[in-house]
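Quick note: the coordinates plus some simple rules give every number you see, no bench work behind them. Quantities reported herein were computed from a predicted structural model and do not represent experimental measurements. Cβ atoms are built from the backbone, for glycine too; each structure is taken alone.
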Structure P
Amino acid sequence: MVVGGGVISAVAIFTTFVGLPVMQRWSERESMIAVRSDQLARMQGVLATEASVRESLDVLRAEQARVAPMLLEGGTAAVAASNLQLLLNEYVSEAGLELQRVEAVGDAEELGTLRPIPARLTVRGDIRGLVYLLARLHESEPFLAVDELRVSASAPRPGEPELITAVLGLHGYADAPEEAP
């Protein structure tokens, strides 16, 4: 009976101090192998798609380079609006028109990665100058879209050319500022 109890005690001690730790290590090893296999499979998947990701990135960069000249310059909407005002002043001057008023607003809402910068200007002059201004806006780098055009003519004095007053509503686009991480 003593020998039987000793054998049972020896088996219990062996199981507790040797068998269970070996089984736990074996289980941890199997779990680690499964985790590493999963990591390896994901890494191989990433490496397999690297070429297509690089190609997509190159296409996006080329598109960004193509579109960049069409956007107003300025790190903030207010700076872009100021640059738009300067550009409009230049175009009106080239057209030989009298600038009566120009407003560019720099607090417009973002549309994805672009920010529309609306502007309104009032000019006075002859029809040729207005046509030149509209053509200049149409060919403009950066892209400017005319949303509204109202023209009114005043009765000319004898011997003077007929003058018109035009109100243009337009907008350009600027890059939306990237958020800091």
Structure Q
Amino acid sequence: MTQWPHAPVHYFDEAGAYMVTSGTYQKVRRFDTPERRSFLQDQLFVLAQQYGWALQAWAILSNHYHFVALSLENPRSLPAFLHQLHVVSASEINRLDGKPGRQVWYEYWDTHLTYERSYLARLNYVHQNPVRHGLVRVAAAYPWCSAAWFEQQANPAFFKTVCSFKIDRVKVPDDF
């Protein structure tokens, strides 16, 4: 009899766009200060580049994050990238709290985005995540999210296209 996996199954067969979501253990708000969210965001940027991932959208909240990224070389580097992000961020949070060895992260979910419409909808979903969680009224006002960067850097037609995609039917673990 086959055993049921205790964590989400991850497949990394093809280069392309992936969406990743991860949450803290027991949904505890470990990244509850601007400094902590900035630290996690900075580590995300550094490690994405180090592991060959081009970030397309990101949102860092107090107890979870989402990002969409393109694998530039090897999609099989994603588990190592996320492991390193979780180890570094957990170590820092535990150091700040005086709680060495405490579990900070729970698990992560990834989706290989193979359809253009799915990719565009998830870009918008990630940009709008701080609004969805009631943190700001306008996503671009949230500093730990790519919405402002996207609005400033994207081709206006592409920006308008992404923003036109509805996010209410996007299936993403996000009950944080």
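Out of P, Q, which structure matches -18000 when helix-only ellipticity at 222 nm (-39500 (n - 2.57) for each DSSP H run of 4 or more, over all residues; to 500) is calculated? The partial results should precede the final answer.
Values: P: -18000; Q: -12500.
Of the structures listed, the value fits P.
When mean count of other Cβ atoms within 10 Å over residues 33-40 is computed for each of P, Q, which one produces 15.8? Don't skip to the end; give the middle numbers.
Details: P: 10.0; Q: 15.8.
The read-out was computed on structure Q.
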If you rank structures P, Q by Cα Rg over 2.2 N^0.38 Å, the highest one is P
Working back from 0.00 (FRET efficiency 1/(1 + (r/R0)^6) of positions 25 and 89 (r between Cβ atoms, R0 = 41 Å, to 0.05), computed), options P, Q, answer is structure P
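Using the calculated result 13.2, 40 for Rg and Dmax of the Cα atoms in Å, for residues 65-152 alone, pick out the matching structure from P, Q.
Details: P: 13.2, 40; Q: 15.6, 45.
Comparing all candidates, it corresponds to P.
Looking at structures P, Q, which one was relative contact order in percent (Cα under 8 Å, 6 or more apart) calculated from, given that it came out as 28? Mind dumping the intermediate values first?
Numbers: P: 20; Q: 28.
The structure behind it is Q.
Match the computed value 0.95 of FRET efficiency 1/(1 + (r/R0)^6) of positions 41 and 161 (r between Cβ atoms, R0 = 41 Å, to 0.05) to one of the structures P, Q, and report its label. Numbers along the way, then the final one.
Working: P: 0.00; Q: 0.95.
The correct label is Q.
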